[in-house]
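The structures come next, written out as structure tokens.
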Structure P
Amino acid sequence: MGWAYGPASIRFSGVKPSTFAGIRGLAASSDIANDALIVEVPRRSALVLAPKQRNSCPGMVTDDWWKSAPWFAKMAAMILWHKRQGSASPLAPWVAQLPANTGVPFLWDDKELAALQYPVLIEQVRQQKAEWQALHAELASKGTPPGTTPPSASEFYWAMSCVRSRTFSGPYIGSTLQDRLRLAGLVAVLVAGNTALGVADPAKSLSAAIAVLIFNILYELILSRSLKQYAICPLIDLFNHSSTVQSEVSYNYFGDSYSVVASRDFKKGEQVFISYGTQSNDSLMQYYGFAEPNNPADAYVMSDMLRWAGALGRPVGRERLEALKASSLATSLKQVVVQRAGFPAEALQALRFLLASDAEAAAGVAAFSKAGNPDQEAALAEALVRLVRAELGSLGTSIQEDEALLASGATGKKGGLSSSTAAAVAFRLEKKRVLSAVLNNMGA
């Protein structure tokens with residue numbers, strides 16, 4: 001960690017790199033009090049991408065590619081550019097300690113993806129692979145200057161996965177405090193000069209100066225609402241996520257730095273977490289390679305709920321299905337986001353319509369937006385229980401089987417689970433727990 005203390009001027013206290021169940025993170029090297037500053041990284045020591053930033057990889061990518069590339073591809077190119085610079089780059093020590101394999105599903109094969117038992121995420125990863133492959137093809141064919149060797153596919157995908165698992169974003173601040181002080185100083189000099197030379201009225205000059213400063217501040221306040229900047233901070237990128245803490249990376253305007261402050265007390269040896277924001281396990285697994293146990297933001301996306309129409313408890317005629325497809329709820333059962341608290345209102349409305357008698361359904365889909373009589377709601381509850389049980393039964397393994405698999409096949413042991421398999425099993429276990437919670441909340 002000597003490089004952090006050196007030219008990088010990174011301040012950190014009470015934490016040190018460590019591993020937890022094979023996963024890198026930061027441990028408390030001493031007791032940490034609530035509200036204590038843990039890490040502070042100068043912006044000049046971070047990898048930062050601002051809006052409309054000029055080509056930051058001269059000689060490696062063309063200006064045209066840079067202008068058209070998405071932000072995460074630009075930042076991946078920046079990592080590779082610093083890597084090519086070797087010791088000439090001030091970020092070389094940080095680049096050297098980036099993991100060789102980030103463990104994200106993008107890098108998995110089809111068998112490993114299938115172990116997720118979750119079609120929605122599997123499809124998202126496949127789309128991600130197609131997108132990244134197209135971005136690399138564009139870079140390799142037209143995005144590098146003549147005579148420059150383009151990054152290989154494996155290099156590019158590695159850098160992209162580092163970016164997506166380590167970057168945070170925030171409002172764009174175009175001017176630092178030092179910039180504003182320089183502007184104020186320049187305006188003051190101009191006012192004093194004009195007054196001394198007698199070329200301007202002092203009162204008018206002062207009013208103009210105030211107007212310039214106010215305009216500058218208001219412009220940036222408005223600008224920051226619509227523009228984002230992205231950053232990866234050495235050392236801060238080692239913090240793992242927990243939804244139980246409130247600590248986030250913040251920008252210190254007065255110090256022009258990024259910092260992390262403890263949101264609670266941490267004991268020596270304990271892993272120190274920050275929050276990546278409110279994210280479901282779908283997002284955490286796709287971009288970070290892990291699922292958070294008992295994640296309060298997690299949900300289960302049930303694809304094409306109508307495939308379980310036979311489990312509704314009564315036959316659904318073609319005319320009823322066609323009426324649903326022709327209504328405003330046509331897609332309400334295509335991708336149903338099921339939370340522990342239950343099903344979304346639109347899905348419930350659609351199911352009430354499908355379960356209704358012909359006489360009741362004649363009122364149209366709109367008539368089922370609110371709860372019906374007790375018998376109707378009891379029938380709906382029974383149908384929902386059947387649907388959830390059918391979904392759980394289709395997943396290949398049970399909660400108990402997944403728990404036993406994780407308990408008996410710890411990674412790192414001879415004959416144990418691979419890291420990707422362990423991550424996939426942990427993920428699908430959390431998804432099943434969401435559905436199980438739905439059943440419990442319904443008294444089933």
Structure Q
Amino acid sequence: MSVPSNREYHYKNLRDRYTNCTYVDGNLEITWIQNTSYDLGFLQHIREVTGYVLISHVDIPQVILPRLQIIRGRTTFKLNKWEDEFGLFVSFSQMNTLEMPALRDILGGSAGIFNNYNLCHVKTIRWEEVLSDPKANYRYTYNFTSPERDCPPCHHSCEAGCWGEGAHNCQKFSKLNCSPQCSQGRCFGSKPRDCCHLFCAGGCTGPTQKDCLACKNFYDDGVCKQECPPMQRYNPTNYLWEPNPEGKYAYGATCVRNCPEHLLKDNGACVRTCPPNKMAQNGECVPCNGACPKTCQGEGIVHSGNIDKYKDCTIIEGSLEILDQTFDGYQQVFSNFSFGPRYIKIHPDRLEVFSTLKEISGFINIQGYHPDFKNLSYFRNLEVVGGRQLKENLFASVYIVKTSLRSLELKSLKRVNSGAIVILENDHLCYAQEIDWGKIKKSADHESVIMSNRNTTVCRKYNPFKLK
């Protein structure tokens with residue numbers, strides 16, 4: 001939850017990321033929006049978040065998520081202050097209302113409302129209706145010396161609590177008002193026969209798997225299921241496994257015919273990385289023929305404390321970042337703002353350790369400046385950037401900004417599977433715009449942004465024969 005260096009750019013990134021988005025694969029973090037003129041209407045289509053929802057340092061009068069039904073909490077937000085792990089955490093904001101009238105279920109994690117100066121109505125919510133994790137708690141803290149805001153009442157038609165003013169903000173119930181016969185799930189009425197199917201999350205309109213508002217496990221063409229249809233089925237006549245024409249891959253909480261291009265197929269699921277003893281090949285995880293190529297875990301910022309871990313690696317699962325701290329020395333800071341080790345500076349020649357690298361599954365972020373950091377020949381054997389994780393800025397998988405580079409020299413780069421290619425404001429960099437990035441970048445959903453580097457005319461004057 002670090003403070004963005006450019007608040008306007010941060011807001012535009014959020015807007016671009018979530019406009020027309022209905023399904024958030026990961027965490028939804030809305031933070032440091034303190035210009036009250038900003039509009040968060042781009043959040044209106046979000047229906048589901050697989051991780052946690054964090055809203056912090058937001059000062060817009062109203063934050064409205066009108067269609068958000070379910071927070072899965074597969075990853076949770078943690079604070080050293082409490083043992084709780086949060087599926088929803090709202091803190092240090094001055095908004096008047098947080099309106100989530102469609103929210104029915106937080107499957108994993110607690111709910112925390114911490115020191116929000118003007119926030120109304122959240123104390124009226126029956127959180128035991130929303131929280132499904134048996135270990136979950138609701139924590140409300142207000143430590144300011146000024147008294148809490150005097151809030152308007154809920155609409156007279158509300159059964160109990162509300163998310164804001166008006167009948168449309170009344171809290172809806174599908175658990176606390178159920179018959180005891182529905183104790184293992186939710187209901188659509190108070191009668192013993194009005195129980196939702198056990199595969200439902202957040203409520204239902206009827207008793208079958210097709211009537212769920214959301215699915216506890218997997219959604220498959222309008223039906224909630226425990227598992228996706230397997231890719232193979234057993235034929236008892238000939239005692240063989242055969243391809244299942246109805247088979248689908250598990251992608252988050254959805255069953256799909258094919259995995260998104262940036263993910264890999266493995267054992268009936270869409271995965272970011274292959275398990276041990278398998279390697280990525282043509283979008284699938286296949287058994288290694290003998291010893292697998294050496295796969296190393298990307299540890300983010302490269303520094304003197306981790307650079308030797310990349311020796312002889314051919315694949316990096318994760319992402320790499322070469323920043324000013326790489327060359328100047330890196331101070332590790334933990335999430336509770338305590339300091340870890342201080343790592344000494346390194347010379348760019350130490351990057352030669354990456355000469356064996358052929359593939360990065362995530363993104364590569366280069367923003368380092370050093371007089372001897374003139375090209376990327378250290379990555380001369382790099383063939384593929386997967387983009388299974390993207391850098392937030394412009395959703396880039398190749399991000400080269402404000403460096404001392406004079407040429408790229410990525411001679412082997414063949415594919416950027418997903419994400420944008422961003423090469424900006426490198427004052428000495430020549431010929432980046434001469435490369436046909438369209439042949440390398442495979443995703444039509446992301447752009448190539450190559451601009452504000454060294455002028456081509458100047459480059460040709462100093463080196464008229466060099467093309468890239």
#### Entry: Per relative contact order in percent (Cα under 8 Å, 6 or more apart), the highest-valued of structures P, Q
P
### Message
Given 25, 56, 18, 1 as the derived value for P(r) over Cα pairs in 10 Å bins from 0, in percent, for residues 311-358 alone, which of the supplied structures P, Q does it correspond to?
### Response
P
## Note on the structure
The highest value of distance in nm of label points 7 Å out along Cα→Cβ at positions 239 and 303 among the shown structures P, Q is in Q
#### Entry: Top of P, Q by Cα Rg over 2.2 N^0.38 Å, largest first
P
### Message
Given a value of -14500 for helix-only ellipticity at 222 nm (-39500 (n - 2.57) for each DSSP H run of 4 or more, over all residues; to 500), calculated from one of P, Q, which structure does it belong to?
### Response
P
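No lab work stands behind these numbers, since they all come straight from the coordinates. Note that the structure is a prediction, hence the values are computed from the model and not measured. Cβ atoms are built from the backbone, for glycine too; each structure is taken alone.
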